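Some structures to go through are shown next.
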Structure I
Amino acid sequence: MEVVTKGFELIIFDCDGVLVDSEPIINRAHARVLTACGYSITEEALIERFCGMSDAEMLDIIEREWGRALPGFYAARVGEMIESGFRQSLAPIDSVAEFLDGLRLPRCVASSSVPQQIRYKLELTGLLTYFGDNLFSATMVAHGKPAPDLFLYAAEQLRTAPTRCLVIEDSAAGIDAAVAAGMTAIGFSGGSHCGPAHAARLQTHGAKLVIANMRELAVMTGLA
């Protein structure tokens, strides 16, 4: 199966789980600190429920469900664990650099992470050079994924009509956001956090197709 790529003018990448294999590191840190604080939850449950959302939105939901505020040290402790994990084991998604090397379209990143974290992760994995300053964060818009705001903002900044944008996303929230923005969405299930049901879930949310590696993306789209 091949996506009809004629007419696309911009490809929008999510960051975590699409460009860098960071979801397990991030969610492991949150799960450990949340559990230590008294809100017992696993890494897998966090990924299932909140993958694609910003930390702020995720923690707001957790605090409302829990009926109490997280302690003041929470952000610093999680941040230290994530930073340590990134330095030890953060890696780019397999073959993503090769795909970006051959990509003929303009591209950008639209992520739920804060701007400095997007840049840091891409620098650490050697991918920043492919995007320059075309990095867009959920902090730049009123509503993060699954709302369409972030993707629409990225398209507006790069002067591209939504219908001319192709989005690569690993989360149901991200697919929802792309579809709501009027963009074509391709699901990615090649991150180490993706279980056997992940691809079907992305298709259910509206992904035009789901691919498991970047070599497959190049073949199916003809973009690189």
Structure II
Amino acid sequence: MNTETAEFLHKIGVDTRFVSILDEYVFINNLKFSRFSRRKEELFLRKFPYYKVIRSKLFQKICTRASRVLKNVIQPRDKIFLLKDQNCFNFTLYAVLESYTRKYGIELIFGDCLEDATGSGADSIALPITLDDEAESIIELMLNGAKIKPLSFDEEFGILKVICPIVNVPRPWIISWLEKYGLECTYENKASFSKDLIHFLEEFIPDVKENMLKSAKFVYEVE
């Protein structure tokens, strides 16, 4: 169905490299580059009335941040393994990467657990590590006197390369855009000292999570 949908969108002048097609949703990754006007949306919905077109500025911001990572870690026709479940962050990862099946010609391979990646033919595994995951991990390592290493710096799983497309995306962005459009997914929201500390610091330093990750990368790379 995605192929038929993408072909029709292309026919009416939409650049499908900048939209993601999942189930019965079309998510616009970049409104300007997709050229998905309201008029084209009307034409599309006449053909596919059961679809929903999502014009989320927040999702576009998520895709922009992810693209800055992806341009350095994937190659045309790569085969990328993803976990397929109802987790909000795996769903977001899928939503971001789906457009790259047309933009880069990548193939997405799904499994129920990371062990399924072995023998799947995948070149790499995409993990849903977010900016908040990194910041919280850095605080925990510091408090325990451990060596600081960003989670996204674990570059291999067996013989497969590990990529983290949404590592620069704040967790609240993901939860917010999914909840706004009533997209069903699950996530754990466990209280922790590191979360509370980050929330406190953000009141005084808006980019504290980004700065923590930059510093952690610098410290790890110069050792």
Identity of the structure behind 15.2 (criterion: mean count of other Cβ atoms within 10 Å over residues 125-132, calculated), options I, II: I
I, II: which one has distance in nm of label points 7 Å out along Cα→Cβ at positions 45 and 165, as calculated, at 2.7? II
Name the one structure among I, II that distance in nm of label points 7 Å out along Cα→Cβ at positions 117 and 213 of 1.8 was derived from. II
Of structures I, II, which gives 0.35 when FRET efficiency 1/(1 + (r/R0)^6) of positions 93 and 205 (r between Cβ atoms, R0 = 25 Å, to 0.05) is computed from the coordinates? II
If distance in nm of label points 7 Å out along Cα→Cβ at positions 37 and 197 is calculated for I, II, the one returning 5.3 is structure II
Upon calculation of Cα extents along the principal axes in Å, for residues 61-148 alone from the atomic coordinates, which of the structures I, II produces 50, 34, 20? I
Match the computed value 30, 28, 18 of Cα extents along the principal axes in Å, for residues 85-132 alone to one of the structures I, II, and report its label. II
19 is what came out when relative contact order in percent (Cα under 8 Å, 6 or more apart) was calculated for one structure; which of I, II is it? II
Rg and Dmax of the Cα atoms in Å computed as 16.8, 52: which structure among I, II? I
Here distance in nm of label points 7 Å out along Cα→Cβ at positions 21 and 69 has been calculated and equals 2.6, so which of I, II was it run on? II
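Throughout, read-outs are computed from the coordinates displayed, never taken from laboratory work. Keep in mind that this is a model prediction, so the values were computed, not measured. Cβ atoms are built from the backbone, for glycine too; each structure is taken alone.
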